[in-house]
Structure 1
Amino acid sequence: MGRPGPRHCVALLMAAPASGQGKTTITAGLARLLKRQGKRVRVFKAGPDYLDPQILQQASAAPVLQLDLWMAGEAYCRQALYDAAAEADLILVEGVMGMYDGEPSSADLAALFQMPLAIVMDVAGMAQTAAALAQGLATYRDDLQVAGLIANQCGSQRHRQLIADALPPSLPLLAALPRESTVQLPERHLGLVQAQEIRADLEQQLEAAADWLQQSGILNGLPQLPPVAFYPAATGALPPVPSDGLAGTRIAIARDVAFSFIYDANVLTLQQLGAEVLFFSPLNETAVPQADALWLPGGYPELHAEALAANVSMTQSMRDFVASGKPVLAECGGFLYCLQGLTDLQGKRTPMLGVLPGEGRMRDRGGCQGMQSAPLPEGEIRGHAHHRSMSENTPAPLAYGRRQRHPAPGEAIYRQGSLTATYLHLFFSSNPQAVARLFKPDGQH
């Protein structure tokens, strides 16, 4: 039996010359506008991002998965797009950083899957130059299909006309968006503020962004986009996901405003492995649920350190769970939570769980980011690092992350008893069998 044929769906990747051009606001607003018109929209985010997908998910009312050709792999990205094409009228992909930044870049993703791009550009302070920059981006490679330019922060109708007149016929102006403060999304040190923290206000912003885009006439260009042919991953290209890998295993997952850096794809992988997942809040509940394993993902424990420390019942329950010898994975914010204390930018130290020796300290600049894989005894799992803190006086690490393109050691990976702790955020779909071994309690191997 041959490989299944393609599924056809209109798709558009929102790229930009740099970060901060308005990609997330415009992608979210367009998703909400299309949904409001009765369209089925599936949105993806290029790169290892937790915060933008929260916004995009609320905008589209559908799961938002990450597409990263290194961390997730080409086969994963191919299959995810193929599956989405079966249920969507239109697929939107928000790019990452600048259009050509990174290896692989947003442009690489668009070229591989033959998705047209829209160039989103903040045109404040320039006119014909915006057209020149857009044309340069569009013609830098000859394997891309560029649908046109979305000029953000356009000052006036005259400003719009200057840009439109300077663009070649092959690069139309899809929309000129006026300056509009009501659609701006709030930010903090690791990116956008989490959707769950501003849910009511965000809903108003999404509706305002949809109106903003509709008034620009952006929908006039979308019907001209040709459907893209999406093919499934080749047989055997995806790593196997044994359905009995975690059968009968209950995994407690911390999830609240302090711990929210959770890939939907990771939860799905655990469920495909047969696990039952139980979400709980270390901030608001008194104990870890009855479970066989625990995942403490990243987030913002530094913003909620006092509340976490004040929840003495949960603190004791966490310590008891770790002492029980059941598997625990603590990533980034979860890792900081496991240390003895966490010191903020003002020098105030707050005690944490103390289940791993060491101290965490926030930094006002710098930090670490980048793609790495974790060479665990259970198998190598790909992921990334992104933080504005440091740890000190920690024990000798089990291993160090392997950077994507640099020989220097990456993030330290600690193993104390059944606790695995690291700054790395792991992408479970990159090696489901290793994940199954990591979370499987002793006696179930």
Structure 2
Amino acid sequence: MKTGLKEVNSFTRELDVSVSWDKLSVGFEKEFKKAQSTFELKGFRKGKVPLNIVKKNLLPSIEANFAEHSLNEYYRKALDELELNPINQAQINKLHFHEGCDLEFVAEFEVSPEVKLPNYDKKFKIKTTRYMASADDISAALKEIRERHSTIKTIEDGAETGHFVNGDFQELDESGNAIDGRKIEKQYIKLGEAAFSGDSEKAFHGAKAGDEITSEITYEEDKKVTYLVNVHKVEEQVLPGLDDEFAVLADPEVKTMDELNSKLEGQIQTSLDNEHTKEIQKEVMDYFVKKSKLDAPTSMIENYLAHVVDDVKSKNKNDQPIDEENLKNAYKETAESSVKWYLIKDAIITSAGLDVSKDLVQTKIDEFIEQNPKQKNEIKKFYRQSENKEKLYEDLLNESLFKHISEFTTNKISEKSTAELKKGKK
């Protein structure tokens, strides 16, 4: 077997393989005799058809089958001989074979490109923002908890701002006539919120069960809709008071409102810090993607985009048509960056000798069980599945990777209140 290797680009290789007829003749003869033994033709016994007639009828298909089988065999041998590991299925070009001739073919495939990492051990700089929990965050959390523990009170003497109105909403045309198919029954609205605030809610003030109200509602982009509303009931949400009794109701592990406020602040800050960690990791990834020298293999980008399309399709509950080309174009830059980071990550892990032992994986599983003793059996069952244990291994290896990189990272952190974050989004 003779081989020749051409480097088309940093990740594409063209492998030229030639196998002499001498090496193929015995195998071809066996293939031919096997086909001849089962060949049937009227006027001849099975397997007794003259050789020239067999060749006339079967030779092209025998050559094609033998060429395909031999191609796969010698392609694998060539890869082993040259120590190559393709990352995609090879495209076979210029395949040539006939009885008595050498087998020749050219296989084009992709390999993982060489990754030239920046000298990150000399320290590199990033900038991130750490947001700090504010009083507004705690108030919002308390409001949510109070709403979960609220009670409903029926209002008999007329609706006011903050009350809930339940009714049938019939949309009217410009002449005041009902529009067929544009009626929403038993709809709840809250006066003073969203579209039912300001002038839009005034018509509902004083409304009682059984009343019929006409109101013009202004939605986004100045879209105005007129409704005829048959009111079924008016209700008020009664929230529990902010006292120690409420604190215990909200969280049996605390005894006072001060303890509850402190615990909520800690939980909110933990969540914010988790987001900060993600931002740090994103900045680190962006640094390496920009500073490392490598090209993203086409096949890996295509696989990434195919997964994006599959994911969008799986979430497309309404079976809306999807423009796959536009979707792929929208994600192409993300795909290239993600593929590059995947290759860079492996290069760092290899160069730094990072790994996660089986003992550490098991220790982490034991920690999960200790933190959630009531789910012990479910956790054990979950991690008996190899893909779940493999995912945990990857997560722990990722932690190890960023811990390693953090030793060489100078992070200039600016701290801001979440109030500044919310202000910036307005």
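Values quoted throughout were computed directly from the atomic coordinates according to the rules given, and no laboratory measurement underlies them. Note that the structure is predicted; figures quoted are calculated from it, not measured. Cβ atoms are built from the backbone, for glycine too; each structure is taken alone.
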Revision key, fill the gap. Calculated from one of 1, 2, FRET efficiency 1/(1 + (r/R0)^6) of positions 95 and 359 (r between Cβ atoms, R0 = 35 Å, to 0.05) reads 0.40, and the structure in question is 1
Exercise for review: Work out FRET efficiency 1/(1 + (r/R0)^6) of positions 151 and 375 (r between Cβ atoms, R0 = 30 Å, to 0.05) for each of structures 1, 2, then name the structure with the largest result.
Suggested key: 2
Check your understanding: When you work out mean projected area of the Cα convex hull in nm² for each of the structures 1, 2, which one comes out largest?
Key -> 2
Check your understanding: With helix-only ellipticity at 222 nm (-39500 (n - 2.57) for each DSSP H run of 4 or more, over all residues; to 500) derived from the coordinates and found to be -16500, which of 1, 2 does the value describe?
Key -> 2
Practice item. Using distance in nm of label points 7 Å out along Cα→Cβ at positions 271 and 391, single out the structure from 1, 2 with the greatest value. Key: 1
Point to revise | FRET efficiency 1/(1 + (r/R0)^6) of positions 79 and 351 (r between Cβ atoms, R0 = 41 Å, to 0.05) - highest-scoring structure of 1, 2 | key: 2
Check your understanding: Any idea which of 1, 2 comes out highest on relative contact order in percent (Cα under 8 Å, 6 or more apart)?
Key -> 2
**Study point:** mean count of other Cβ atoms within 10 Å over residues 63-70 - structure with the largest value, from 1, 2
**Key:** 1
